[in-house]
Structures are given as structure tokens and as C-alpha cells.
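Read through the structures below before going on.
Values in this text are rule-based calculations from the coordinates and carry no lab data. Here the structure is a predicted model, which is why all the values come from computation and not from measurement. Cβ atoms are built from the backbone, for glycine too; each structure is taken alone.
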Structure 1
Amino acid sequence: MAISKTITIGNKTNHPLVVNRLGYGTMRLTGEEIYGEPLNRPEALQILKYAIKSGINFLDTADYYGEDVTNRLIAEALHPYTDDLVICTKIGGARKPDKSWIPHNKPEQLRLSIDRNLSTLKKDQIQLVHFRKMGGDMDSFKLSMDTMFQLQKEGKIIHVGVSNVNEAELAVALSMGDIASVENMYGHVQRSTLKLPHAEFKGGTGVLEMCEKNEIPFIPYYSLFVSIPKKDERIAEIARKYNTTEAQINIAWLLHRSPWILPIPGTSSLLHFEENIKAAEIDLTEADMNFLN
């Protein structure tokens, strides 16, 4: 089954971004519990540099990774940036000293987060920013999205995306303005065994299906972190067939699952990173996909 090699973000706007269809999520570059400096800083910087050298031109980050650790690593390793590099960040959350996650989604908080991202990443404008929903009702969601679109009008953001949303929230966001991408938890095991309102779920059209209908890239997070420990035997069997790792088959499955999926597998190991990017070379057959599904 041939898979598309690129994907376009904001394809219905005046500023479309074409990226290779395998990105890199930087979250795992932080310390333990996604907090503090990396355990191996030189390797973290090496991974970022190798990612660009390998053809990856989409990086996912957030100011609450670390905090602000991944943004600083990206700037240190890659600034000045190549023209085709798209850096996607997320706002809407924050970390407390006890490493817990809290909403940070009031208009003034979102503005502070954007300014911090711009400063740390050494950018005048961020190409893609996801509003990460962390609790709250629909009214607060609308207020946050209104702030996102205001920041876009002010020129601090080129494209607005959403993260951790269900169908109803995505529908509201689409009614308020152009949504360039959606970033939700998704993977082979999450799809079939976890009842997540923000993944593909039975009995509804599903966020992924909405993205496909609207030609919006769907960016799955935690696709490896959650699924690998469960050791799905179907994944293991296909991995043996192709003499690859189970992580590689998980990534290949995402690439074949829909042309609108943009995987961003993350790792803090250069060896695992090299394995992950080779997943794009695996051509799963229709029979393989039927078996995995």
C-alpha cells in the first residue's frame, strides 16, 4: 500500500505548510516525568540535529515541557532555522513545582505563553500553535479559542490548531475559524482498547474522521508510549514478518491508517530515533492492515 510522503497544513489558507509525513515529538527529551533537563543533554541535541539532517521538518514542542526545556533545546540545536522547518507548539497548560499538570488557558495566560514561546524559540512568529484543552466547559473553550484567533490576527501565530478535543469541541472550533490541525492521543492500541472521547471511538464519527472530511492533519501523540507496553500480538506478528521492531510497525500502521495522519513519535534515544524514521520505509499490504485492524 503506497503511502503519501508529505502532508499539507493549512491547505485551504494563503499560507500552506508542506511537511514530510513523519515528524518528531520532543516531549521525551525532558527529564523524568516530563520535567527538568534531559538526562543526556548532548544526546538530546544530537537527536534534534540528526532529525533535520534525516529530512524531518516538523517538530512538536510545548512551553510546558520541562518547563520550557524542549523549546530551549530546539533553539540551541537548530537556530537559525532552515526555511522549511515547521515548529509546532502547544499552549493551554502549565506545570506546578510538584510536576502536576494544570490548565493555563485564560486569555492573559495564553498571551503570556505565546510570548514565552516566541522568546525561547527565538522566533517572531510561530507557524502552528495548538490550544491544548485541559478541563473546563464549552464556554471557557470558546473563550480560549477566541484568544487564539486574536493572536493569529495580531500576527503572532500563522496557523491555529487544537489538541485533546472531542467531536463537539472540534465542531465548535471549526465554526469559529480555520483549524489547521488536531493533536490527540491516538495509536493502534488506544483505538481499539481505550474508551477515549478524543480518539477514534465506536458509536460516533470520531475526531479522525472529522479531520479526514475537512482535510485537516491529525497528529497523534502517545502513539508508542501507551501501546508498546501492552504488547499487541498482532503488532508483534507483523513485526516478525518484516524483521522490524514493534514500534516501527506501530508507526507504519499510523502512516497507512489515513493519509491525514502525521505521526510524531518521540524518543530520547538516538538509536530508537534512527529505528523510528525507518518505519516510513515499511510498505504494509492491504492484508497486513486488515489483520491489524
Structure 2
Amino acid sequence: MISAERRRRILHAVHHEGATTVRDLAERMEVSESTIRRDLQVLDKDGELVRTYGGAIALEDRTAGEALRAEVLRPQPATGDASFEGGSENRERPFDLVATTDRPLKERVATAAAASIDDGDVVILDIGTTTPLVAELLRGRDLTVITSNLAVFDVLRDDDAVRLVLLGGVVRRNYQSLVGSVTGQVLSHLNADTVLLSCTGVRNNGRVVDNMAVEEPIKRAMIEAAEKVVLLATETKFPGTGSLRLCSVSEVDVLITTEGADPAPLQLCRDAGGKVIIT
């Protein structure tokens, strides 16, 4: 069982039962208790549940869980695993720091992305640090923007021209986003012309991946809700990081990148009928 599916099952168990233990989850999933502890560490950090000593409780009981955790939670040993199992890829840097990284490349991609949107469109702007730059360029236009990105919301909140739809969900303050089952449920009732999709990696074989388990189902729901998928990926995302598959470049309608991107996945996109824009 892959980590994304296992974590979905963990969340279902915790939300259904209110609380559960590491031992019980390990037996259900047929994995080691150490694997479950890493899963709970990731889910707790992402705001999906509250990790306690020996198990976890549902998010609705956060106050009690925080008190219990402060009193008896044992610190987890450091792990050298850099995969999405809970290693260094999930030690997420603050949004403001990530936003300044490779800013010129992101601005070039954002400019091309904004130009791909037609007036009157309904567009989904994904979680990430490039989409707020796109939002800046969409100000004043006759558009409907749907987002779970609080940085995008901040850019457009006072713009009378843009009809702004903010998706609900659990607030991830560190990364200025809304996630969780509520976000996915709302997206399932929406239809958009375009989604501007971000990722953390594009593999040589064309797989588009992300490294945050809490974001993966939201991004998939955004893809499902849109008629056209526009992937925003600077050259630094080739191959990038992440093990959670979002889609393939063959499923992308437009791929916007910069000059240093690996040509192999770009060609796979073209071969499937997609358009590649190199800025």
C-alpha cells in the first residue's frame, strides 16, 4: 500500500472513531508501528489530525489533543529517509522563504500563465508560490478565480473586477493554504475552464509529482474540476522532488516552463498533443 492511500485510511479511521492507537492502525494497515508514527507525524503537521502519545485523535478534538500531547508526547527519533514517508521533503520551509526562491523564473512562468487565460474564464489557481504571481497579473480582469491559496486570496480580495471563490478547509498557516476533505468536497461540485497546477517535480518519464500528502488529493480534485490543465513548472522542477503522482505530462494541455527544463518530458507532452511554452 502506498503512503497516500495508507494516510487516507488513517484519516478515515480517526475521523470515524474519534481516536485510535498506533498499534491498532499498524495491524489494520499491515505495516510497522514506526511507519504509522511517521504517517501520524506528517498528518499532524499538515493539520489533518492531532497526534498524541500512542495514537491520534480527530481534528475536532484539537484542544484536548494539544493539551495531551504537550503533557505526554514522546519526541520521535530523527529519520534519514528523505522520501514522502515523513523525511526531509516534508520538513516544509515557510511560504515566504519558498516564495523568494527562484523568483525570476517563477515570474516568467507566471507571465505566460496569465496570458493563457481568456477574459470571462473560470480559473482555478493551485496552492503554491507561483500562482500568487499569476494572481497579481489577473487583477482588474473579468474572471472568476477559484482557489485554496490564501496568498492568492490576499492578492485578489479587494479587486472588484475578479469574482473570487475561496475554497474551505483546514488552514495550513505555514504554507498559506486550505486543505482537507472539505476542500475536496467543494471542488467536486465545481467546474472550471482552466486549472493552473503547481507541482514539486516532473520526472524524466513524464510523471508529475508532489511531495505533500495533504495537498495531493486537492490537486487531483482541481484537475478533475477543470476542462484544461496548465502545468506551471520552472526548470528547477525537472526532476524536482516528490513521490506522490498527480498526473502525467501526457494529460497536461499546456506545460509552461523555463529554458533549462529537461527536454524528455517536454517532448512527451508534445507527442500527446499538449502545448509546451518555454519562457
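For relative contact order in percent (Cα under 8 Å, 6 or more apart), which structure out of 1, 2 has the highest calculated value?
1
Taking percent of Cα pairs over 37 Å apart as the criterion, the top structure among 1, 2 is 2, with the largest value. Structures 1, 2 were shown, and mean count of other Cβ atoms within 10 Å over residues 25-32 at 14.9 was computed from 2. When distance in nm of label points 7 Å out along Cα→Cβ at positions 145 and 177 is calculated for each of 1, 2, the greatest value falls to 2. Between 1, 2, which one scores greatest on distance in nm of label points 7 Å out along Cα→Cβ at positions 105 and 185? Structure 2 comes out on top. Looking at distance in nm of label points 7 Å out along Cα→Cβ at positions 9 and 265 for structures 1, 2, the greatest value goes to 2. Source structure of the calculated read-out (mean count of other Cβ atoms within 10 Å over residues 121-128, 17.2) within 1, 2: 1.
Between 1, 2, which one scores greatest on mean count of other Cβ atoms within 10 Å over residues 161-168? All intermediate terms of the calculation are to be shown ahead of the outcome.
Numbers: 1: 21.8; 2: 16.4.
Largest calculated value belongs to 1.
Compute distance in nm of label points 7 Å out along Cα→Cβ at positions 57 and 129 for each of 1, 2 and report the one that scores greatest. Write down the numbers at each step before the final one.
Working: 1: 2.4; 2: 3.6.
Once distance in nm of label points 7 Å out along Cα→Cβ at positions 57 and 129 is worked out for each structure, 2 has the highest.
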